[in-house]
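As structure tokens, here come the structures.
Values in this text are rule-based calculations from the coordinates and carry no lab data. Nothing here was measured: the structure is a model prediction, and the numbers come from that model. Cβ atoms are built from the backbone, for glycine too; each structure is taken alone.
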Structure 1
Amino acid sequence: MNNTDTASTTTQTSEDKLSWVYLINLVFYLIPLILGNMQVWEIGVSLLTLIPFVYCYFWAYRSPRDKAHTPILVMIALGVLITPINTGSLSLFTFAGFFIGFYYPLKTAILSFFALVAVLGALNLYIGIEHYYFVTYGSLLIAGVGLFGVVERKRVEAKCQEQQSQSEISQLAAMLERERIARDLHDIMGHNLSSISLKAELAQKLLDKDQQVQAQEQLKELNQIARESLSQIRQTVSGYKHKGLTSSVMLLCQTLRDKGLSVSLEGDIPQFKAALETQVILSLTELCNNIIRHSQADLCSIGFSESATDVTLEVIDNGKLKQLKEGNGLSGIRERLSEFHGRLDYALTQECRFSIILPKQGNLIE
């Protein structure tokens, strides 16, 4: 479907009410019936002509470009037939001029306008009007209303393009959201599912060797990992909206303590906008999970501080990590923060220090 067809569809669906308003121009068709010296049968024929004309008007209004020529030609034919009786038919020709300007390229429309003027000239000669006001006024009206049709077509096409752009933006946003969800689920579940698979295989081998005590221990750990995974999935799906950053930080601190770490919480927890808050929670969760999996630490500190321009979140532990190879977890954190112009820094000295730095502007709740 081309732009003009789309414009026609848009006109039908969103601007149908305006079509009735435009019919007010038929008042010029009715003036000779009121002020002229016409016989009853002439008035009757003039009024009856309006029935097929209004039908063709809405037909043209709702037609695609490749089919609009038929109702336009019928409107012109009605104007030609009624002109010897009612010279107010100029109004019918202007409607035809509008649709010509609306549906066809400018060059085609201009040629069609000249053809309509020629029809008016032929009618003027046929009727025998002494003055050429019929042709002159008709030419001006057809040109003016026809150019209005061109402008209206441009407006509708621009509106359709805007709607298409908005649709494309919405589709892109949905695609990015799907990628974000996939990344979050991978960060949270990738390691856990690997651990579940390995422990299940180990438990099976221990059972095959009749080492039931060791197998039961593995199954207990497998059950614990599964429960933690389920909890993390529920938090991710709900977007943490029911907990917020403060409750999530408290939960992370308790999880670290349950794993045998001594945890301290420093500074005031800031309030972020909802979209950023979710990403901060996921990032802190990833950093705390890394401490549990890899650092072999027994001390951990989660701190919050503010400067004039930034908010800093720090996760520090006394782990024995000497070098760090970034994986999907840290890469995922960087991707989350980049959307909000934030960054992730880390340093490995006598302690492991991870810092999330976020600009205040636009991110804090006012």
Structure 2
Amino acid sequence: MPSNQTYILYGGDISYYTGKARAYLRFKDIPFEERTATREVYREIIVPRVGWAVIPVVVTPEDHTLQDTTDIIDALEARFPDPAVYPLGPCQRLAALLLEVYGDEWLKIPAMHYRWNHNTDWIIREFGRLSRPDLSPEEQYEVGERTCRPFRGALPALGVTEATIPAIEASYEALLGELDAHFAKHPFLFGQRPSIGDFGLIGPLYAHQYRDPASGALMERIAPQVVAWVKRMMAPPAAARDGSFIADDSVPETLLPVLRRMVTEQFPVLSATRRAFEAWNEQHREDAIPRGIGTHRFTLEQGRANEASADRAIFPFDLWMFQRPQEHYAGLSGSARKCADSLLDRIGGQEVLAAPIGTRLIRRNFRLERG
């Protein structure tokens, strides 16, 4: 066991997914050192190891490279199994896997909107400071502006437009209210210790929505219990390591509105993504899988006053993440399947979750491939 050796986490305070990895490493009490991904770190360490500029990256004591938070967590769970972040109960595990997908792949929409439309000047300065700590504040701002262009330019691909912003904000503020009600009764999603679902949510809710000043002020004002959960996630109390998940594989009633929101908003996009990817794959069987494969329509706040639709990019990576709850659900039988079906009866989405996976996707050499 490498428990007495140090892992290196390359990332940044402002990074969505570094927040997820950092919270996990702290909770598991894994010895690690965090190093900021400066321009030199990208050039000399990350790009040579991974092939492109991406964070977070974890380097193990054996000098192995781990990238993507789901792969990082799964690799480290095998080495440090206790306390497990995957609930053993089939219903809790299904809900936790779903919420990881929701946090990782869907909450990017409000996270990116609030960062680039409500915290712009601050985040430009942060990017410059982290990238080039050797420069003056004025020079850092210029670097930050250049560095930020691809991130700001990604907003339309996520579906963030002038037409959708009111719906994005209405949905996000409603989600904060739902989570606030839950965390008023439970310290974590499923009881006394965090699950993989908690780590999925902490990425957007810490690095973008709590830490960015305007977004953090909003969270403090309308969701103080979410703020308290963020603080527990980022500085886990010792008692959490000995904490348990809720008995009898129970999924709290207070989580059902959050899961229904995911089913209503994200499941139609996941279903459409599957159809689009299979159609694309028929014509490109020998091609590498790109980050995006065209666009499709999505809708937020359907049936409400702020309902809005827009085109957004189709991301095959979402399917790799969604395979996890799909494969878990497909493997259930007997009483476990009845429990999962009962949960899905309450939140919807069974048709999408039980749909054939189609082309199975894997990650090999840090890239998405056909399995």
Structure 3
Amino acid sequence: MVMPNSPRTSGPARATLSARELGRATLERQFLLRRRDVNALTAIEHLVGLQAQAPSSAYYQLWSRLAGFTPDELAGLLLDRKVVRIVVMRGTIHLVSAADCATLRPLTQVIMDRDLRTNMLHAKPLADVDLDRLVEVARPLLEQEPRTNAELGTLLAEHWPTCGPGHLAHAARDLLPLVQVPPRGVWGQRGQPRLTTAESWLGRGLDPQPAPATMVLRYLGAFGPASVADMQTWSGLTRLREVVEPLRASLRSFDDDNGTQLFDLPDAELPAPDVPAPPRFLPDFDNVLRSHADRTRIISDVDRKRMNTRNGVTPNALLVDGTVAGMWRIIRARGTATVAITPFRRLDSAARDAVADEAERLLAFAAADASSHDVQFGVSVDG
């Protein structure tokens, strides 16, 4: 382990970690400095789930992190009900283990409750709906058989004919722990999201008293060192300082370059800032890009704006030397699969060769059925 910089001479006696040091620490814990020889379920639990709005996103996240990962491994976990797709952190779809579903979904219920109160599209139409009664009606409908949002909304509208079906289905999604069942999320398969309750699908109840402190410690193990604001950005929860304060004596503390206090596990590794970080092709909803209030450890503010497209579609991110350095996409045409790369800045020959090699490995994973592969570099955004 490499120790951080010397403590500051004024203010609290805490060491300062630069953005690069923080980036290397996070990449190490995210399995992005080197691919790990662990199974997919172990990785998913270590990472406290994978953000997974796009059905294929989790597969790319695991491929970038694990040695020898194949799509069949994750597909098998979904089909065997060892992992599920469910709304948890930040009120977004994540892929989590069955065990984590039982704790993370209750912990994040407050996010769904807040959405019911504040959602500009749904809150007003639902104002006169008895939500307790809606749960009583919706649960057996969903446990009878998995249903699409449209199917569920139509059935609920029989009980609340003056409220739109879409509003009623949205309320059920917020009030009940609903999983998206296969084939949704299975590699190479398509289908509308069909929902049932986590309890019915997993054959187990949810944790009635999940521990927020455990969640915070696991977050630090996968994303730290981090501030309270970082923890809240990742989870979507508020008032986490109240959770951190009782843990303070057992945690290490640092400052970042802006003087923000960071917390960390006492024995977590802090790699040297010059540890090589190989290129990585991350998918559109990779949690490493979304789980800190200050994301400059992994992406500059300028490049973050470049990634915020007008159409709301998040581009795939290319990491070079540990930070976002461009965007990528796979294009299929006439039997050829091409990785089209748009660098944000000019890459030197060594970096370009390393990126091209990783792109070839990406195509071998994602487009093994293509008759030929190609890698194309566009003109860098910065010229």
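State the single structure among 1, 2, 3 that was used to calculate P(r) over Cα pairs in 10 Å bins from 0, in percent, giving 5, 23, 34, 28, 9, 1, 0. Please report the intermediate quantities before stating the final value.
Details: 1: 5, 17, 18, 10, 7, 8, 10, 11, 8, 5, 2, 0; 2: 5, 23, 34, 28, 9, 1, 0; 3: 5, 21, 30, 25, 15, 4, 0.
The correct label is 2.
Could you figure out which one of 1, 2, 3 the value -10500 for helix-only ellipticity at 222 nm (-39500 (n - 2.57) for each DSSP H run of 4 or more, over all residues; to 500) was computed from? Could you put the intermediate results ahead of the total?
Working: 1: -23000; 2: -15500; 3: -10500.
So the calculation was done on 3.
As an exercise: semi-axes √(5λ) of the Cα gyration tensor in Å, for residues 226-329 alone, calculated from one structure in 1, 2, 3, equals 21, 18, 14. Which structure is it?
On the way: 1: 21, 18, 14; 2: 33, 20, 14; 3: 27, 18, 11.
Of the options listed, only 1 reproduces it.
If distance in nm of label points 7 Å out along Cα→Cβ at positions 154 and 178 comes out at 2.4 when worked out from the coordinates, which of 1, 2, 3 was used? Can you show the working numbers first?
Working: 1: 3.9; 2: 2.4; 3: 1.5.
Structure of origin is 2.
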With semi-axes √(5λ) of the Cα gyration tensor in Å, for residues 258-297 alone computed for every candidate in 1, 2, 3, 23, 14, 6 is reproduced by structure 1
